[in-house]
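Below you'll find a set of structures to go through.
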Structure 1
Amino acid sequence: MPRDSINDIVAFLAVAREQSFTRAAGKLGVTPSALSHTVRGLEERLGIRLLSRTTRNVSPTEAGARLMQAIGPHFDEIEAEIEALSELRDRPAGTVRITCTDYVIETIFRPRLKTFLRQYPDIKVEMVIDYGFTNIVEQRFDAGVRLGESVSKDMVAVRIGPDWRFAVVGSPDYFERRSPPETPQDLTNHKCINLRLTTAGGIYAWEFEKDGRELNVRVDGQLTYNSILPVLGAAVDGFGLAYVAEDLARPYIDDGRLVEVLADWCPKLQGYHLYYPNRRQASPAFSLLVEALRYRG
C-alpha cells in the first residue's frame, strides 16, 4: 500500500473516532482544512463516501463504520507495538491516557505521580476528568477508574485505593442559620450543592444506608457543578450542604471549617480500581504506572 494511502487512512480514523475535524486535527498536528482535504481525497480514490458531514457534526457512513471496524484494530496494534519498543530503550517512554474523577486525581494520582514522573521522565500521563461511565475502548483510553463494584467483568481491575465512605458536610456559618438534619429526609428542607453527572446528564441522588435500609434522596439548592472539588469549596463557603468523600472533607472537618452530619447514614464503598481491557497488550510505561498506583494496604 502506498505510504500516502496509509497516512490518509490514519487521518480518516482520527476524524471518525473524534467525530470532529477540529479535534482530530489537533491530535494529528495539522489544520482542519488540510485534514478535510486529505479525507476527501481518500473518498475520491475509493469512490465512496466515508464520512457524513453536517454543519454541526461528523459521523461515519455505513461504509466508513465498516472500514473502521475492519482496519482500526490493526492500526491500534501497530501503534501499541511501536510504543512497546520503548522496552529496548534505557528509559521507558510513552503516553498513558486515563479517565477518572478529580477526587481520584487529588487523593490517589497526585501524591503517587510526584515520585513516579521524576523516576520516569519520558513517560507522560494524560488524565481526563469524567464522572460518567466512559467506554475506554471506544474513546481510546488506556484505562479508567471506577469503584470496585462498578467494574465490568470483562476488564482487568487493579485496586488503587482503600474502601471509603461518603460524608454530608456544611459550614458552621450555614448551621447558624439552619438546624442540622437528623435523617436523610430532612435534607429536602436544606440548601444542598448538587453534582451533575456529565455523561449521564442527570443530577446525582445522594445515597444513604442504615440497618439494611437504603435511601436515595434528590436534593435541591442554588448551585450545581459537574465535578466534586467545587462542590466541596461551595460547602466551605457556606452555600449549603455537600455530599462528598469523607477523606476529601476530613482536613476541613478537623480544622473546624466543616461540620459532618448524618454520619450513621453514610455508606461505605469499595475502593477505587484502575481497569483496562484484558486483551490489552500492556506497554512498559503502562505496566510501570499500574504498579506505582497499586494499593498495598
Structure 2
Amino acid sequence: MRQACVPPPTAKLASFPIGVNNEAMPRISVQDPADPRLAPYVSIRERDLTGRGDGRFIVEGKVTLAILAERSRFPIESVLIAESRLEPLRETLAGLPESVPVYVATQGVMDQIAGFPIHRGILACARKGEPLALDEVLGRETLLVLNDISNHDNVGAAFRNAAAFGAGGVLLDQRSCDPLYRKAVRVSAGSALWLPFHHGGTGEAHLTALHAAGYEVWALTPRADATPLPDMPVTGKVAVLLGAEGPGLPDALIGGAKPVRIPMAAGFDSVNVATAGAIAMSRIFEARGAD
C-alpha cells in the first residue's frame, strides 16, 4: 500500500467547461498516484474486504454518485473521476457543494490509485456519520429484516428489491454485511444510499422490537407446515424476515414469528434470499393496492 506521508505535489488547477450554463468550474488535476489527498481511494478492494474503520465509504459509478449527491443523508467528502467522465457528469458535478474537492486524473493514474481498472471512471468518498437508531427505522408500514446475510451481492439486491416494492426501511443484524460496501451500494442501484436502515444488534432483539412496535413478522422458510405466501392476509404493519443462504433462519427466530413459505415446484424448496424477499414484498405491495 502506498504511504500517505508522501509530500503532496503541487496541485494543478484547471478550468473544465462543466458548470451550469457552460460556466467554467475549477477542478483539481492530480498526476501522482501517491498524492496523500487520494488516500481514501488507494487499494479499494483490499480495504473494502478488511473494513475501513474510519467512517468512510466509497461509491462507484454515475448513477450512484448522482444519488449520493441528490438523495442521500451521507455527506460527500471528495470525488475522483477520469478526465473522460467530466462531460457526462457535468450537471452532477455542478450541483456539488463548493467545499467538495473534485480530483481529476487520467484513466491510468486512477487505475493505479484504486489497484484495479476502474472502468466506470467515477469514484466518490463519503462519510457514514451517525448511524440510524432502531427506533428511527421502526414505524414504517413495511420493513425488510436481514439476519446473518454475509454476501454483499445479496444485501445489495435485497435493498434494491425493498425499494422497488415500497418497503420503508431495512433492519440488518450485526452479523450481516455492511450495506455501504462499494459493491453492495452498486448492486442496490444506489437504494442503500437513501433507504433508511439500522445495522446492528441481534435477530432476537429485532424480533422483540418489531413485536413491541406492532409488526406482524413473516419468517420466510421452506418448512412444509409454514403458511403459503398467497394465503397470508396483509393487514397493518408487516416485517419480512430473511435468513442466510443455506441454513436459513434459526429455529428460535422462526418460532417467534409467523412462518411463511413460497410455493414452488415439486422437488425444489428454495430461491436466492434476495429473490425470496422480492416475492414476499411484491405480495405485500400488491395487497396494499399500491401503483
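Read-outs: derived from the displayed coordinates by stated rules, not from any lab. A quick note: this is a predicted structure, and the numbers were derived from the prediction, not measured. Cβ atoms are built from the backbone, for glycine too; each structure is taken alone.
Computed values, structure above
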quantity	calculated
If distance in nm of label points 7 Å out along Cα→Cβ at positions 38 and 54 is computed and equals 1.5, the structure in 1, 2	2
At a computed 1.00 (FRET efficiency 1/(1 + (r/R0)^6) of positions 142 and 238 (r between Cβ atoms, R0 = 41 Å, to 0.05)), which of 1, 2	2
Structure (1, 2) behind the derived value 17 of relative contact order in percent (Cα under 8 Å, 6 or more apart)	2
Among 1, 2, structure where semi-axes √(5λ) of the Cα gyration tensor in Å as derived comes to 42, 19, 16	2
Of the structures 1, 2, the one that -7500 was derived from, the read-out being helix-only ellipticity at 222 nm (-39500 (n - 2.57) for each DSSP H run of 4 or more, over all residues; to 500)	2
